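Colleague: Each structure below appears as structure tokens.
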Structure 1
Amino acid sequence: MKRVRRLLAAIASLALTAALLTLGASPAAAAPLSAAGEGHGTCTATTPGSKLARQGTAWICVKERPITAADLARIRAHTAAVAGVAAAPRDGIDPGDDPDASPEALCTSEKHQDVVSNRHNYCMRHGITYVLVNPGGRNGTADLVVTARSALDPNSVTWKEHIAVYAEKYDGVSVVRLALSSSCTACLPGPPAWGGGAIELRAGAEDDTGELSYETTTRGGAERSRSMIAYQSQTESPDADYPVITNGQWAGPSVACDGVVGGSPGCIASDNLARVTFSKSDSKYAASAVAYEWAQNHLSDNSVMGTAQRPFTRDSDEARRRSRNYYTCKAPPKPFVADPTVVNDECDEFPFARTKEGGTLGSLCAEITPRYVGGGAWRVDVVRDEPVAPCIRAHVPSDQNQAAGGRLGRQVQSERVRDGEAYQVVITP
């Protein structure tokens with residue numbers, strides 16, 4: 001009886017296919033979505049009587065998978081071979097922990113996540129397993145890896161992603177076609193990759209010619225919009241006599257855009273703390289940089305600020321800046337007194353007056369004088385050492401103090417730090 005029922009079901013299926021063909025529908029169009037491939041990802045049933053069906057394939061599925069060590073080795077080998085591409089980790093630091101890592105380097109991060117980013121760059125890495133499934137299990141598999149990397153311009157409302165696809169292990173599948181597009185919130189996506197067409201990849205093949213583009217809809221206002229990018233893939237095997245397209249989708253990076261910082265709107269990668277850097281080798285503000293470094297290294301654990309753990313909070317209000325500067329540098333009982341051995345001596349404070357953390361009464365601050373001793377070396381003389389000081393006042397030349405303030409203002413704009421947003425201060429050699 002069971003054999004009779006199966007025979008009748010097969011006859012009915014063939015009759016339905018013949019009827020659809022009579023009406024002008026292709027067998028591929030007749031193939032319904034199937035839940036029978038549960039556990040294999042998103043599946044599409046093959047057409048009864050088709051070449052794949054005759055070979056035993058009942059469904060074609062795509063399944064999302066995490067990046068593997070083999071994937072990363074392939075990505076590293078590819079990026080290292082590209083002239084002028086900075087893909088290697090710096091000083092043994094994983095690129096995912098390097099705030100200055102290039103998009104290419106971010107693609108090689110060993111972090112177990114699809115998207116790796118810093119404030120201005122990101123890389124999305126995603127694995128796709130293409131599976132031919134029969135009722136008893138797998139008939140064939142093909143592994144693909146897709147990467148999308150981008151460098152964001154903080155003064156632009158548009159950005160592009162460079163797409164690379166790697167064909168990994170193939171088993172029972174000779175070739176796979178892949179088409180890729182994207183969508184996003186609060187932004188306008190450009191056309192699909194490869195002009196809307198599909199690339200054809202065999203085992204071991206690579207293709208880095210794809211591109212996706214975006215334009216934020218944010219142009220002004222005090223709010224920062226967040227554009228969430230999602231990717232859509234279409235895969236098919238040319239081994240089939242009728243194309244069976246299987247769709248996949250996954251989440252990508254988040255890009256934040258605003259029109260309130262600086263003179264033009266722009267974008268950054270979301271969820272990355274802003275960094276303001278000062279170099280001790282820059283003669284324009286070196287004394288200030290040395291003073292800030294001393295503060296971060298010598299204030300008590302409970303008072304160290306401007307770090308990733310205890311960042312500063314930007315406050316651009318000019319009246320409050322003047323008030324904070326007064327309390328730290330000029331207010332009694334111990335106002336700042338210029339040192340005649342420092343040319344055009346001026347009070348430089350840390351925390352900055354343009355932060356909500358600034359404005360501590362100067363009599364509570366430690367007071368220091370950075371002095372250049374030659375050969376790129378500095379010493380710091382402690383003028384007044386206050387126990388558990390929450391701040392410092394530094395004796396620095398007026399031009400260096402002003403240059404440090406200018407440096408802070410420019411980086412606030414290039415990092416797109418809004419009022420009330422946190423940032424850290426990093427001192428470099």
Structure 2
Amino acid sequence: MVLKKGKWLVMLLALVMLVSACGGGGGGEGSSKPGDGDKGAAAGEKKITFWTISLSPTFDDYINGVIKAFEEQNPGVKVEWQDIPFDNVEQRTLTAAASGQLADVLNLNTDYLKKLSALGAVANIDELLPDAKKDFFEGVWTSGQFEGVTYALPWYLSNSVILYNKDLLAKAGFDHPPATEEEAWEMSSAIKEVTGFYGHSIKDIHLYLPRYGINIVSDDFKSAAFNKPETVEIFKKFKERYDAGLIPEEILLGQAKVQEWYAQEKLAFWQTGPQLFRQINDLSPEVYNKSAAATNLVGSTGQSHVAIMNIAVSEKSKHKEEAAKFAQFITNAENQLAFAKIVAILPSVKEAAKDPFFTEGENSEEPSERGRFLAAQQLEKSVDMLAPVENVSQINKTINEEFHRVLLEGKDPAQAVADAEAEVNRLLNQ
């Protein structure tokens with residue numbers, strides 16, 4: 001099962017990037033509405049609603065099983081599950097927030113979480129569950145934060161490792177994958193010279209800068225923080241690589257899909273979550289069989305970006321204590337491990353990652369199995385690198401557009417960075 005990359009962790013995980021199906025099933029749209037309180041509940045029973053994103057009907061058995069177990073452990077509490085198709089989730093949640101009709105417990109990606117946090121629509125998890133933080137990987141925990149306050153528990157996630165074509169590397173004289181970003185581009189140059197194809201590639205820059213310690217926004221979240229000499233030098237370096245023919249324009253412009261180019265042996269490396277490796281097997285079993293997995297490339301921080309789905313609690317929930325308890329229950333180690341064994345995701349809770357399911361596979365020759373091991377090992381150094389601010393999507397778009405202008409139009413790198421800074425400052429203060 002494979003998710004569409006743009007819907008990554010939402011339709012599992014592509015996270016995110018997995019498989020998914022919308023509507024129907026045990027979740028569906030449900031008959032009652034958030035805000036109905038205990039309407040329809042038995043006498044003395046407390047009802048909480050739970051919204052997920054594109055998990056039904058594929059994961060009906062799992063979600064319904066978690067709900068049943070929670071209700072058995074918490075007599076008098078009834079959980080009503082409603083699943084929302086990915087394409088409807090932003091409009092549905094923002095409209096519900098404006099009218100005070102949010103579900104008690106919500107599955108949100110980091111973008112929607114920031115928007116609802118800015119509206120004051122979701123509850124302060126630091127206050128509701130003050131001891132929860134210790135259970136989660138430190139870098140993952142921050143995904144639920146907005147301007148320094150935690151508004152959600154991390155749920156399922158994905159980080160990237162490298163899938164590489166051993167034959168293409170061998171043709172260029174290499175018997176190992178790149179260990180550093182610089183080595184990846186050196187290999188790319190050799191691969192291009194010998195085969196005419198590409199090694200490494202890049203499309204956007206907003207997740208690259210934090211890997212080198214360049215924050216997108218300031219610590220007080222009020223201004224851009226990336227206009228510095230290091231950023232300008234990075235833009236210049238990529239312009240040189242583009243001019244040298246090492247960065248395919250089709251990938252840069254989004255006109256070609258990386259996985260398809262990899263399957264056609266036009267690219268030697270693909271940095272992505274191991275749950276997507278099977279796409280290559282579907283597209284070209286021959287290329288998949290000559291591939292192997294390697295640790296992700298990291299910058300000076302030693303950290304990798306992690307894409308995360310979160311669980312939040314409505315600020316206006318009539319049963320906030322029970323809602324928080326359910327949020328903690330569905331994200332506990334036992335339930336996350338069970339979920340990970342159904343679909344190719346990683347857990348956000350440290351205890352779940354200790355299971356042999358994740359600790360074995362180091363020497364596997366099967367790319368996705370070894371990829372899963374490597375991805376799990378990276379969790380200690382995985383961080384949500386998206387800026388914890390409301391307009392994060394627009395901010396990223398601004399930075400990437402200026403980056404593209406440098407490569408494609410020859411815009412002066414220093415001017416591009418300055419122009420991006422001015423627009424990001426406007427977005428942060430509008």
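Any read-out appearing in this document is the output of simple, stated calculations on the displayed coordinates, not a laboratory observation. As the structure is a computational prediction, the values presented were derived from the model and not from experiment. Cβ atoms are built from the backbone, for glycine too; each structure is taken alone.
Colleague: When distance in nm of label points 7 Å out along Cα→Cβ at positions 126 and 182 is calculated for each of the structures 1, 2, which structure yields the highest value?
Modeller: Values: 1: 1.0; 2: 3.9.
Across 1, 2, distance in nm of label points 7 Å out along Cα→Cβ at positions 126 and 182 peaks for 2.
Colleague: Out of 1, 2, choose the structure whose coordinates give helix-only ellipticity at 222 nm (-39500 (n - 2.57) for each DSSP H run of 4 or more, over all residues; to 500) equal to -6000 when calculated. Walk me through the intermediate numbers first.
Modeller: Numbers: 1: -6000; 2: -11500.
The correct label is 1.
Colleague: If distance in nm of label points 7 Å out along Cα→Cβ at positions 70 and 190 computes to 5.2, which of 1, 2 did it come from?
Modeller: Numbers: 1: 3.3; 2: 5.2.
Corresponding structure: 2.
Colleague: In terms of distance in nm of label points 7 Å out along Cα→Cβ at positions 54 and 342, which of structures 1, 2 is highest? Show your work: numbers first, answer last.
Modeller: Numbers: 1: 8.8; 2: 1.7.
Once distance in nm of label points 7 Å out along Cα→Cβ at positions 54 and 342 is worked out for each structure, 1 has the highest.
Colleague: Let me ask something else about it. Can you tell which of 1, 2 yields 0.70 when FRET efficiency 1/(1 + (r/R0)^6) of positions 110 and 238 (r between Cβ atoms, R0 = 30 Å, to 0.05) is derived from it?
Modeller: On the way: 1: 0.30; 2: 0.70.
For FRET efficiency 1/(1 + (r/R0)^6) of positions 110 and 238 (r between Cβ atoms, R0 = 30 Å, to 0.05), the value 0.70 is produced by structure 2.
Colleague: Matching task: 5, 21, 30, 25, 14, 4, 1, 0 is the computed value of P(r) over Cα pairs in 10 Å bins from 0, in percent. Pick the structure from 1, 2.
Modeller: Values: 1: 4, 18, 21, 17, 14, 10, 7, 5, 3, 1, 0; 2: 5, 21, 30, 25, 14, 4, 1, 0.
Label of the source structure: 2.
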